[in-house]
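Multiple structures follow.
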Structure P
Amino acid sequence: MDVTFDLLKAAMDEFDASQRKLKEWDGWTENKNFKFAILHAGRIYPVKQIVSMATGQPKSDFSGGLQANTAVTKSGLKVVSLRESSWTIKSADDAVKVLDKSAFTQGTGIPIEIRPFFMAHDPQPGEHLPVEMVFNGAKYEAYIAIESSPTHRTRLFWQKDFVKALASAFPSHFAMAQNSSDLSNLPSAEMQLTRLDGFQRYMVTLREGGPLGAEWTDEEMTAAVRAYLAMREQEYMGAPYRKADFNRKLREGALARRSKASVEYRMQNISAVLKEICEPTIKGYLPAKNIGIQAKEKVLAILEQLGHYSPEDYKPDFDEKTVDERVKKLLKKGISGVPKGQEKPQQSVKSSTTYARDPSVKAWILKNSGGICEGCLSPAPFKGDNGPYLEVHHMVNLAQGGPDTIKNTVALCPNCHRRCHISIEKEAFVFEIYSKVPRLSKAPLDQSK
């Protein structure tokens, strides 16, 4: 099987544009049926799917192992194993290692199949590559070494200061490793590496896999979410509190079988879910970069059960009054972060075409404006039900293919809004707004409209 780099690159571009966000590919790297992936330009792709798209051959006509991998590597692209010797590649930027005894003394091995995650070039025997590992705000020096032996074994070595960090996160594992005891009877100690700067810097996340990989129960998840909301309330009120105290109390009660690191990571999961729905998160609990779809749905269900989330408030709608009611609720509750919006809003064709509007985008734009028109930079002319009255304008109309995102919307006073639509100088005024508002990006016009 022969396929060129250009055909594979075109297939990857098409996958990014039309398939990556489909439910079929949600969390595909977690599916053990997928053993390999193409690693290219900071993204990760399913080998067999890309080869099929590039060649036009059905996936049933060729094997997804050696045959497809060979065709890809011959084109110059890199293929990485998704699971190898206690390593798991989660995404182009995330790899998880289940730590063994050697990790608690000096470092860990990197199988040759995983090596493309750590370096873009083919290393030379004896080569040493310095890297920096960032954990809880502290920086730790480490390096990747390629042995001069015939096997060119690759290892990631770290210093004693990082061993101390591991010992603090996994005291039972560390104690048993010092006695050369078997760690298999303990919950897995997992280290996630997230690339921050090419192949030189990695953010470290430590967590416990749970007893024999046990899933979190509904009771455990609910306890974690309740504790998170309680801490967030304390933070909002300006009242002092200690995350460590909440963590300890949870492990003395509902989360008795979880480690400190495991609870910390679950809090990061909750931050990730709240960030996605534009709710405030707790300082210090950075949103986890990757959260499983099941964990996300469970956290949302608990938030809804506790009265902190209503899916209906976030649904785009064709009716302007309905959208405005939802905007009102979101503004009252408080909106934080940046909503994703809709790149391609749904259409409803009647006697005229209308587009579903995302209430979180409109709420964010109004809040971010601070009551100041982004056209003339003057205060809103009066106050309405939602505070200072400004109108949300799409720089490229939805009917012309413009997206319903914060990069295509501004808050304008009624005068500037009409000026954008009917003024004889509207083109110059629109250009002026683009120059004033850095977040805006010009969307291409849909010539079919």
Structure Q
Amino acid sequence: MSVLKFPWIRMYWSQPTRIAAVADAFTRDRFHFIRGHLKVVNDVDVTDEQKKDRLWKVRPLVESVRSGCLQQERPPQVSIDEQMIPFTGKTTLKQYVPGKPHPEGLKNFVLASPRGLVLDFEVYQGKKLDDGGAEGKPWTVGESVVMRLVQTLVPGTSVYFDRYFTTSRLLEQLEARGLHGTGTIKKNLVPKEAKLPTERELAKRGRGTSMCAVRSDDAVAFTAWQDRKMILLGSTEHGVEPSDTCKRYQKTSRSYIDVTRPAVVKAYNANMGGVDLNDRMIAHYRSGARTRKWTVKTILHFFDLSAVNAWLLYQQDAEEAGVKGAEMMKFLQFKYALAMQLLKGISSDGSSHSSSGSSDVDEPDGPDPKKRRRATVPMPSPARLRSGKHLPKGHPRKEFKRCRKPGCHQQTGMECRRCKIFLCCRPDRDCFHQFHEGGSNV
């Protein structure tokens, strides 16, 4: 459904737009039932202590996906950024982040490789201000998130993040752990001792001008670069040199010109986009569902995240095996193949197939009260009508369906146990008896 998108979910089962891969796997009613009751925990088994976790309803799935991410090899460069789980309903976990393609939803802090492979993540549940060390000042939200996500990185790794996270104290703490930190930084967080020029002063010197201030202990460097506007960066690894040039469009001349670019900007641009790349791949074929339950949206998001990670690992293995780019599966093909593999073991009545085609468990005698009925049941043959094993079965009001006797359009809750069709069975409207007596009416 994330590959072939319709405006209405019912269109996957409607005759003009029917998709066999979906409609043959389960009926529309069963799909809505499963989606509406989708859970990954048994509420009865959850203790009051576990319910203090605001994500307890999806915690087993979140930890399962995270466990797979933690097993991936750590590259020498990683990035940390925010990722949104789109949701517009009501939940205390919902955040609003301007500038994102989906600004409203659950916030997920992600550690990713430059290729978009998710290595770790943490769904935001509220402020967790940890001890800030000797100064006694608590961490900001951005600082605490970075310090938790970098725990699995090896010394020497370069970590990139944006201005939401960057502070002088964070860069110092990363350096103390043997990690290199680089990120854009807010003006008010640049130490006054750096004495960098203001945006107006830097603009007068022209586009491509840069200034760098290195701390006396050579631990942190702060760089100001004039592009279309002034950009401030802090780093424990990069400075201005060695600088290079990049292409920028100039409106006055209506042409591209060469602009000098500091080394820290080049490194930041090359390694910072991993989380945004993962977001973009998820958005291409997102598992959409209109629902008021944040749990369903979260579950589907992590299914999509897992699919993107699997495709990136497939690409990596294919490249190591010498497979050419044209011979690799595109993400669309990969996700379609993954869906077909998951649907391969599902029969038309919603039960799963075993490899031998038989079940090791004997079927219980008699009708199963929880067994799903088909949305549309074919009319029985005249020969079947003449047998004497037709007995009515009652259903609650919410399961009423239209009477199948020709000419009757009333709703009824009586179903023939043998024919599996609904028929009126009332003193003033005995369609059940008339239908089975008059086989010629079928």
At a computed -8000 (helix-only ellipticity at 222 nm (-39500 (n - 2.57) for each DSSP H run of 4 or more, over all residues; to 500)), which of P, Q: Q
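If mean count of other Cβ atoms within 10 Å over residues 45-52 comes out at 9.1 when worked out from the coordinates, which of P, Q was used?
Values: P: 23.0; Q: 9.1.
Corresponding structure: Q.
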Answer label among P, Q for the case where relative contact order in percent (Cα under 8 Å, 6 or more apart), calculated from the coordinates, equals 8: P
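Who wins on distance in nm of label points 7 Å out along Cα→Cβ at positions 37 and 189 among P, Q, i.e. which is largest? Mind dumping the intermediate values first?
Working: P: 2.6; Q: 4.8.
Top value of distance in nm of label points 7 Å out along Cα→Cβ at positions 37 and 189, among P, Q, belongs to structure Q.
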Origin of the derived value 1.19 (Rg/Rh (Cα atoms, Kirkwood Rh), for residues 205-308 alone; candidates P, Q): Q
Percent of Cα pairs over 41 Å apart - highest-scoring structure of P, Q: Q
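To test your reading of the models, identify which of P, Q gives 2.0 for distance in nm of label points 7 Å out along Cα→Cβ at positions 61 and 101 when calculated.
Details: P: 5.2; Q: 2.0.
Value 2.0 for distance in nm of label points 7 Å out along Cα→Cβ at positions 61 and 101 corresponds to Q out of P, Q.
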Comparison of P, Q by distance in nm of label points 7 Å out along Cα→Cβ at positions 21 and 245 - largest value held by: Q
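Laboratory data are not the source of any read-out in this text; all were calculated from the coordinates shown. Only a predicted model underlies this, so the values are computations on that prediction, with no experimental measurement involved. Cβ atoms are built from the backbone, for glycine too; each structure is taken alone.
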